[in-house]
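K.L.:
What follows is a set of structures to go through.
Quick note: the coordinates plus some simple rules give every number you see, no bench work behind them. Values in this document were obtained by computation on a predicted structure and should not be read as measured data.
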Structure I
Amino acid sequence: MPKIFFDQPLFLSSVDHTKTLAQRLGRQLKNGDIVTLEGPLGSGKTTFARFLIQSLVQKPIDVTSPTFNLVQIYDTPTYPIWHFDLYRLKNEEELFETGFEEALSHGVLLIEWPCRAGSFVPENRLNLKFSIEQEHEHHVKLTPSGTWKTRVFNE
């Protein structure tokens, strides 16, 4: 997998590349981090989240999509991971019925479909924007904001 640069599209030529990227990002995460995942249906958001969570839990675990209940919480050795899928969110206020405020105070947040939460998603985050250029040709662009702008990926 090539070196990761912020704000430049990264070609994900296989599921293994998605897994490698998720594992590399997982090694960089710390308590309080927020990672948002944007992109159309089928672009790889949930697959990426699944690999990231599995790498942090450090044991075999079934990671399910939180599409219907909006959030799943996973324990890791150092912090909880809050995996939000806001696709079915009807309005921004529903976000607070999911434990979102509690999640902001402790843990790592992975948020699929952050646009559904509007202004409630903090600026200090790393956004991954997934796209499908052609059939089976996936790309992702990592865009930092807040303190993420000063962070780099260690190899």
Structure II
Amino acid sequence: MERDTGLEMSNPRIVWLDRVSSLMDNRFRIPFTNIRFGLDFLIGLAPGIGDIFSLAISGALVLGMVRYGAGGRVLLLMLGNILLDTIVGSVPVLGDIFDLTYRSNRRNFELFRAHHNEGKNKGSGCGMLLAVLFVLILLLGLAVWSFLRVATWVLS
């Protein structure tokens, strides 16, 4: 059943953003509970590399949302959600519990939806996309560097 998000849901790219963010954060349910989780939680169970992969998917979602009109303020909030999810999510056990409840991709889609519904959806320029891509590459590089440092420390 398709839920009404107020967005132009006939656009397959926006539908894709909605579905992927849902798949990443709340697609599955623990039987006999109301606890929902997604691939972000499952991927995050793989120490280090899972967090890097999850960051890459979250970054692709944010790039898509920027492409379809997320503005600067919303973009900063989205990047903050991803940063918080990446940092806290990388802590063993605590990070896994956090990933189960925080749902940064759904939060980002809801920010995008609210921004669009307020009529602030102006489309995005090349400069904004490049800035977002730069920040995401920087975050990804930092995550890889941190993973390598921890792996080197553990193995030595």
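K.L.:
Which one of I, II has Cα extents along the principal axes in Å, as calculated from the coordinates, equal to 39, 33, 33?
P.N.:
I
K.L.:
When relative contact order in percent (Cα under 8 Å, 6 or more apart) is computed for each of I, II, which one produces 32? It would help to have the intermediate numbers written out before the result.
P.N.:
On the way: I: 32; II: 28.
Working through the options, I get structure I.
K.L.:
Once Rg/Rh (Cα atoms, Kirkwood Rh), for residues 16-95 alone is calculated for every structure in I, II, which label goes with the largest value?
P.N.:
For this comparison of Rg/Rh (Cα atoms, Kirkwood Rh), for residues 16-95 alone, the top structure is II.
K.L.:
Here helix-only ellipticity at 222 nm (-39500 (n - 2.57) for each DSSP H run of 4 or more, over all residues; to 500) was calculated and came to -6500; which of the structures I, II was it taken from? Please list the in-between numbers first.
P.N.:
On the way: I: -6500; II: -23500.
Structure I accounts for this read-out.
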